[in-house]
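These are the structures, in structure tokens.
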Structure I
Amino acid sequence: MEGEPPLLEELGINFDHILQKSLTVLNPLRTVDPHIMDDADLAGPLVFCFVFASFLLLSGKPQFSYIYGVALIGSTAMYCLLNLMSESGIDAYRTASVLGYCILPLVLLSMFSVVLSLDGMLGYILSSLSVLWCSYSASSIFSSVLHLSHQRFLVGYPVGLLYTAFSLFVFEVEKVKK
């Protein structure tokens, strides 16, 4: 019909914003625009969590419920923590959006786990780098949006713990009883 917005726009899915936020996460060394989360969405984070879980499924680790459970509990905990730390506050929707977009390096790690065995030193190094990358990106965005320049490491520590929990899903190995 004429005059009606496209369906994806009505649903709040904007591929331009998803790409912009993903590139912000993939290039953590550039300065973060403080208005990047003015248009928060969960379309990208839900897709990233689904792709993360799909790659884990392909590597023999069906963890769908655990991933969404940890994401829900972690987002809630970070929402509470960020609102206690900042004067302006943040809503739960934006918190979940930032945490979901910043899981992208762990999605890449889970992609590598499909074709490579990450049980050795290479896996530990890649996992550590992925967690640091996720934590650095998320703390950059949170500190930029909430103007927490002097509290960035205080934000980065619990975010790092959350992403460490996600990285452990990649290394989950079944024990064989002998």
Structure II
Amino acid sequence: MEKIIRVNNLIFGGERGLYWRLSAEENMKYFGDLYRIPDEELKQRIPYLIDIVGLSGREKEKVENFSKGMKQRLQIARSLINKPEVLFLDEPTIGLDPVGARELRSIILKLKSIGTTVILTTHYMYEAYELCDRIALINKGEVIDVDTSRNLKIKYIGNGELFGLYNY
């Protein structure tokens, strides 16, 4: 019998999905309330999630004063408030500076290590290679191949279609 996935969440690329006039902590509380998570549980979960994304000590600050990378990290914390089994990330590193993007990739790897299934959309093959166990290549809305990053590299590196520009 197939397992039914009960809970999932989504993060859009860019800076949508947060209330900028609220603090990080207030945003987390708000979204926790939407999911009807009991206050006692939120009191424990919010600091834990804020810490996972590297925003400890900044939770009382208003989101409008956060950098784009900090907003992206808070969005990840927000998306984890309901303990999703599956997390959809749509271009999470788009527009981030190299350091912010590297930090966000590190957070995604942490999520994988604690058992969250992450479905990631990205145009950056190096990011897919670093983060994904399996990759689906999509062209004009059609899945053209699905495999491990290693196998995809072996298939496509010879003609330079996919990984030829990257030095792995």
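Where a number appears in this text, it was derived from the coordinates with a stated rule and is not lab data. Worth saying up front: this structure is predicted, and the values here are computed from it rather than measured. Cβ atoms are built from the backbone, for glycine too; each structure is taken alone.
Structure summary
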{"read-out": "Structure responsible for -22500, with helix-only ellipticity at 222 nm (-39500 (n - 2.57) for each DSSP H run of 4 or more, over all residues; to 500) calculated and labels I, II on offer", "value": "I"}
{"read-out": "For distance in nm of label points 7 Å out along Cα→Cβ at positions 30 and 142 computed as 4.3, the structure of I, II it came from", "value": "II"}
{"read-out": "Of the structures I, II, the one that 28 was derived from, the read-out being relative contact order in percent (Cα under 8 Å, 6 or more apart)", "value": "I"}
{"read-out": "Ranking I, II by distance in nm of label points 7 Å out along Cα→Cβ at positions 22 and 134, the structure that comes out highest", "value": "II"}
{"read-out": "P(r) over Cα pairs in 10 Å bins from 0, in percent, for residues 46-93 alone derived as 26, 56, 18, 0 - corresponding label from I, II", "value": "II"}
